[in-house]
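Multiple structures follow.
Computed from the coordinates by the stated procedures, all read-outs in this text should not be read as laboratory data. Just so it is clear, the model here is predicted, and its values are computed rather than measured. Cβ atoms are built from the backbone, for glycine too; each structure is taken alone.
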Structure 1
Amino acid sequence: MKIQYVIKYVADMDVAIEFHRDRLGLPLRFSSPHWSELDAGGVTLALHLASPDKPAGSAQIGYHTGDLDAFYARREDTGVTFTDPPRDQHGAKIARFLDSEGAECSVGG
């Protein structure tokens, strides 16, 4: 298990890109009106437009595991509570779970 990306929810994509790219110096990998990615040194910083359930300024951690199905299958043994089982989303297999504080995280494999 490793952290693969952090999603930062933003109110204005152009302002967020300018801040992270031009002021902080993170290389821009990809940009679109709703999702952009910057290289944060081994971890991807993904900027996502905010929504009512994911307000601007909030963030979500995205993990990666070598075997997502096995991680999901061990959920009762590990005590990890999943909010969404593994399924194909955005060209990858992704699941969602709650961390120890109740924050939703995603995991791909």
Structure 2
Amino acid sequence: MQQAQDDLQMRWWNLEAKLVDRFGKKPDMETILFLIGIQEFGEIRKKFSKEQKQDLMHIAVCNLFRQSGYYEIERVDEDGWPHFRQLKPLPVMTMPQQENFLKDHILLYFESAGF
């Protein structure tokens, strides 16, 4: 168990280092989710409203957990925003377990994107 934890942490630090190289500073979890959300939304704008930023992070989380069959895209609305349907409940976890679950899915996302 500890070895898997250490491996996750090492992979996470490697991802953070790559993001620092790319953007010049270390992003926090919200920033990483925002970046994934923009990538999945597919439209870069100069400015997003606070509500749109939250929506982008929601898109990111749904896409991350879609990799493991928890969500699917239900439809894309007329403004290009995807809407998701939850297929199965997420496991009950402690806060540290939730963070590691999210980190693991973020790492999978970047690995499958070849980053």
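Tabulated results
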| quantity | calculated |
| --- | --- |
| Structure responsible for 99, with volume of the Cα convex hull per residue in Å³, for residues 50-97 alone calculated and labels 1, 2 on offer | 1 |
| FRET efficiency 1/(1 + (r/R0)^6) of positions 10 and 82 (r between Cβ atoms, R0 = 30 Å, to 0.05) - highest-scoring structure of 1, 2 | 1 |
| Which of 1, 2 yields -2500 [helix-only ellipticity at 222 nm (-39500 (n - 2.57) for each DSSP H run of 4 or more, over all residues; to 500), calculated] | 1 |
| Distance in nm of label points 7 Å out along Cα→Cβ at positions 2 and 18 - structure with the largest value, from 1, 2 | 1 |
| Which entry (1, 2) yields the derived value 1.00 for Rg/Rh (Cα atoms, Kirkwood Rh) | 1 |
| Mean count of other Cβ atoms within 10 Å over residues 34-41 from the coordinates reads 18.8; which among 1, 2 | 2 |
| Source structure (of 1, 2) for relative contact order in percent (Cα under 8 Å, 6 or more apart), computed value 26 | 1 |
| Entry that produces 17.9 once mean count of other Cβ atoms within 10 Å over residues 42-49 is calculated, selected from 1, 2 | 1 |
